[in-house]
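Every number in this text was worked out from the coordinates using simple rules, so none of it is lab data. Only a predicted model underlies this, so the values are computations on that prediction, with no experimental measurement involved. Cβ atoms are built from the backbone, for glycine too; each structure is taken alone.
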Structure I
Amino acid sequence: MSSDSFPFLVNRLIAAARSEQNAINMFEEALGKMNGTNRTDMRCADIIQRFGRLTAGELAEETGLTTGAITTIIDRLEKAGIARRVRDTSDRRKVFVELTDFARDVSDITFAPMGEAFDMAMKGISKEELRVIAHYLEFTARLNRAYARLLERHAAPAKSDEKALLERAQSFAQAARALNDELAASWGEEPDTPPVAGKGPLPAGPGHGAADEKAKPK
């Protein structure tokens, strides 16, 4: 297979994306250790930083974790001085989670070299090339979120034999293919609002709604 053929480049892209995910996991694990916490806590802190402030329920929705698990994570982040709970000024019953000023300072210092490396490496990239990269990453995020929601609906019971697991995998694959036309049509969609690296809206996306209930295994 030629190194400039379409199939070769697609396989290279998929391999690079999987390798990047592994590298991100390694980075977050090491970052957690540097900050006296763990990778899951760092992932939650990153999401809080990106969106500015979130309720515990919104953070649970964005991470796919239970509200109980999120409460424990927020407690740890508060204890570490990374995050704090703040009440909504217009509705005192509503509580948000946001990063502390200290955490923002540490984040700025820690991630500055990464930003500098990207600036240095991408000097010759055109705006159109950047747009294609953004389209790919945005599509990948939509696809992973949609598939994650379907996978949750196909979660295996505590005791499942190989036949039952295979049937659930087949049921998931069928439901995922039913979403693919909608997902593929979303390629190249421009964001409704100008994206900001440190803040953005919580996405809904395909795979999140009543239509998915039809795919839920009995």
Structure II
Amino acid sequence: MSEITTQSKDRYFNNLVNGVKTVFEGMSITLASFFTRPVTVQYPEADISTDQTIQDNYKGPLSGMPPNYRGILNVDMSICTACTLCMKACPIDCIYLETVKCEKVTVIGKDGNEENKVRTCSIFKIDIGKCMFCGLCTIPCKPGSIYHTNRFEMNTQSLDKLVLSFVDDDSRQQILLKGMELDAIAEAKKKEKQALADKKAAEEQAVSKKTDKEKEPSTTDDKDNQ
């Protein structure tokens, strides 16, 4: 009887000790969370597009978008040569642009190579609502002006807001005016060149007629002598 009582007491105290230990283990994990950065990401308010923003605010294995992630498209207009290859490469026609003549400049692409720029875009729009993020438009772009970003969302209640425009109205007006000016200069040079060509052709024709006239009397004299 005494042995049974002793075993019951031992089991009781062992259970009590184990209970206290498990409570401390659980509370230690809970208390530790007060002194560490949060794990839960408050999306969509939080920016999780880059590793740096995540490291600044969160812990754990969470990381940002990978370098080769094909997110929302962006265009660097400062190095765009308006070649229209991106628009031609798009299989669903979500890229639309119009080009005009501009002063010839040399731009340095993202790969360090130089590209000549003789035209610029007066309109450059991308309909993200239609884009399927295939990346085909980025392949033929030599300077690398069109590229995918790490941005992965564009939630909106209007389809019009899904159309990205990379040339504002003020810039467009200036570009069009400059293009008209350059077209007028080119047309004037073309007319001047054509006038010089016509004048040269007329002079050559006059010389040719004069030469023909000078040859006619000599031919007549030769016949008379015969």
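One table, with the values for the structure above:
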| read-out | value |
| --- | --- |
| Test item: helix-only ellipticity at 222 nm (-39500 (n - 2.57) for each DSSP H run of 4 or more, over all residues; to 500) calculated as -15500, pick one of I, II | II |
| Structures I, II, by Cα Rg over 2.2 N^0.38 Å: label with the highest value | II |
| Answer label among I, II for the case where distance in nm of label points 7 Å out along Cα→Cβ at positions 52 and 100, calculated from the coordinates, equals 2.3 | I |
